[in-house]
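Down below are the structures I want you to see.
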Structure 1
Amino acid sequence: MAFAEHEFGLGRADKNGTTVRLHLMQIKKQIKRAPEGLIGPKLPREMAYLWEMFLSLNAGRGGGEGGPDPLSYVEIKAWCDLCGAHLTVWELDILKSLDAAFLSVDRRPVNF
């Protein structure tokens, strides 16, 4: 989760569309080293496939003015059917936990 929350934070954008990651990369060019916050926790190798699944699900996420909608079990099942994926209960739990973390980070203000 630490990896996911860090990645979600780097993907947050200000009102002009500049992401935290882009902002920190610009600082890196100026100071010639990675600024604090750019480098985060590593993704455990054995969890990479779940991260890829989440990114695919996240790309098809709906939402509106209030922000992104949570991923529903119906959406996850439809995605599984389309992709031929078969999730175990614990994998589903992890995907839902990643979704909750994404939504939590998405609601935080962007601070540069």
Structure 2
Amino acid sequence: MKMAYVFISDFSHKVLSTMILPQLESGTHGAEVTGMFFTQDRVYVLVDGTETAERIRQLARDMNIGIVACDQCVYERGLQDKLISEATIGCFPDFFAALADRGVDQVVTI
């Protein structure tokens, strides 16, 4: 199954960093992740040089995962020049476009 994640809740960083990323890194996630969309304060996990961002960067490269950071959220926080290069700054149409080439069967919001 191909799936994508939308990270929106306050606890999503913990779910991402302690469950999803370790499972992807070890090959035990059970689904092919094709995209991740980060909103609100969740865009901070994509700041270049942070541990979580570096893990996401590597997985995006290795697994061809489309990474999109909410444009309004990024600009409101002044992060437009601080994110990993693998992250596209955009809105839902950009997320949908990132998924179009990769495919998706299910989207999960956390």
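Taken together, the values in this text are just the output of simple stated rules run on the coordinates, not laboratory data. Because the structure is a prediction, the values reported are computed rather than measured. Cβ atoms are built from the backbone, for glycine too; each structure is taken alone.
So if we calculate distance in nm of label points 7 Å out along Cα→Cβ at positions 20 and 84 for every structure here (1, 2), which label has the highest result? If you can, show how the numbers build up before the last one.
Numbers: 1: 3.7; 2: 1.2.
Once distance in nm of label points 7 Å out along Cα→Cβ at positions 20 and 84 is tallied for 1, 2, the winner is 1.
When distance in nm of label points 7 Å out along Cα→Cβ at positions 76 and 100 is compared over structures 1, 2, which one is greatest? Numbers along the way, then the final one.
Working: 1: 1.1; 2: 2.7.
Of structures 1, 2, the maximum of distance in nm of label points 7 Å out along Cα→Cβ at positions 76 and 100 occurs in 2.
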Original post:
For which of the structures 1, 2 does the calculation of Cα Rg over 2.2 N^0.38 Å, for residues 4-59 alone return 1.30?
Top reply: 1
Original post:
Which structure, out of 1, 2, was Kirkwood radius over Cα pairs in Å calculated from, if the result is 13.6?
Top reply: 2
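I have -9000 for helix-only ellipticity at 222 nm (-39500 (n - 2.57) for each DSSP H run of 4 or more, over all residues; to 500), calculated from one of the structures 1, 2. Which structure is it?
Working: 1: -17500; 2: -9000.
Corresponding structure: 2.
Upon calculation of mean count of other Cβ atoms within 10 Å over residues 12-19 from the atomic coordinates, which of the structures 1, 2 produces 15.2?
Details: 1: 11.5; 2: 15.2.
It must be structure 2, since only it matches.
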